[in-house]
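Any read-out appearing in this document is the output of simple, stated calculations on the displayed coordinates, not a laboratory observation. Keep in mind the model is a prediction, meaning the values are calculated, not measured. Cβ atoms are built from the backbone, for glycine too; each structure is taken alone.
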Structure I
Amino acid sequence: MKVGTDAVLLGAWCSLENYPDSILDVGSGTGIIALMLAQRSDAMTIDAVEVEEKAYEQSVENFELSNWSDRLYCYNASFEDFVIEMSEEEEKYDAIISNPPFYANAFETEDNARNKARFTSSLSFENLIIGASKLLSDSGEFSVIIPFKEEDSFIKIANQNNLFLNNICRVKGTETSEVKRSLIRFSFSQNEIKEAELVIEISRHQYTEEYIKLTKDFYLKM
């Protein structure tokens, strides 16, 4: 699986200001977000959960080859099953991060692995939010990146599960293009909402200062 811009954005943008001891990456894919959070933090527990077997194997391999292998662990399970298991053990996480699947079922392909990575049939937004609300610690934060057009409905479902919008950053490819993605952070506390906008490129492969500042620690050439 390729490393996508969405994952890099979320891994760089999500807040670690509360110095989380435990972090969960939901739908790890290659493990890129969990690896970024290991680089950014001193969290002793960084778990990831991935339902697709080949992606899970790739995450495990990447974790083992990294400098933070002693802090990274990946589970091969659906998020729903993972939530049940962790809830029984009363496990909580100080930060939950997810770059969830978001394409509608009508556009599914014949590639089951690709479908699981990119389509909401494998993990609905509702199940993601419900699971996060069960596993998040009282002072924890839940961060996601989703299509801008899904922003209102996602926030509404989150509110119904006592997760409240704290921070939102809307992402555009260029200054003149439409908003494509929303980076959103929730918690159980109703705080003042902080809003921002991020433009990725000035022109093709010429990145804005904002994007470079946010992501430069994770690229070999930036």
Structure II
Amino acid sequence: MSSREAILGALRQRLNRDADGGKGAEAVAERLSAHAQNLIPQRGQLDRAGRTDLFEDYAAGADATVARVAAAGDVPAAVADFLKAHNLPANLVRAPDADLDAIPWDSQPTLTLEARKAEEPDAVSVTGAFGAVAETGTLVLVSGDNNPTTLNFLPENHIVVLWADRISGDYEAQWSALRERYGSGALPRTVNLVTGPSRSADIEQTIQLGAHGPRRLHIVIVDERP
């Protein structure tokens, strides 16, 4: 018996419980497959416009910057404005995602984009988001061939294109959407919940941006999907 098994066994004996809580394996499997929702905060239960406003407020409060545009055709100009404001290079690496493919990037001839995973020299990445949570200003990013996870963390500047209709009021709605998209028991290898740029206060309790990921997170919210 391992130390872990010994400790858990002692706890179960003290609590007078079996390994499955006394409910049987079938009952445990039924509970896992039911996907029962947890408590849902009321503050995110708004209409689409309200959810978008709430998401923007919380994202900005977490040191992300947010731009809102009407349509996909306005995204390249919003990206170019962000790059100019921070004196960043116009050579970008982006996710090979179908939604990003539909954006007319050549409307901004100064931009150069490569659809591939991020590598060490890349300064700016552009990705889409599976969704977002209004109640905390959190992005939901999933891994896959069309969304390499390196794009989310390796470059120091991360631009996320977020369709407004993917902003839910709460986390439970996002998990339901993930199961609907991928199927129960077949979720992506990685689901990253990102709120603001990377930060750490491990050293002398001083906030340092970019500790484990991008120093800047810029979110372009698009009202209408292509």
Checklist line | Which of I, II yields 3.6 [distance in nm of label points 7 Å out along Cα→Cβ at positions 39 and 183, calculated] | finding: II
Notebook entry, point to check: Between structures I, II, where is Kirkwood radius over Cα pairs in Å, for residues 31-70 alone highest?
Noted result: II
Check: Given a computed value of 2.7 for distance in nm of label points 7 Å out along Cα→Cβ at positions 95 and 127, which structure among I, II does it belong to?
Finding: I
Note to self: Once relative contact order in percent (Cα under 8 Å, 6 or more apart) is calculated for all of I, II, which comes out largest?
What the structure shows: II
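On mean count of other Cβ atoms within 10 Å over residues 87-94, which of the structures labelled I, II is highest? Mind showing how you got there, number by number?
On the way: I: 14.1; II: 16.9.
For this comparison of mean count of other Cβ atoms within 10 Å over residues 87-94, the top structure is II.
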Margin query: Given 38, 21, 18 as the derived value for semi-axes √(5λ) of the Cα gyration tensor in Å, which of the supplied structures I, II does it correspond to?
Written below: II
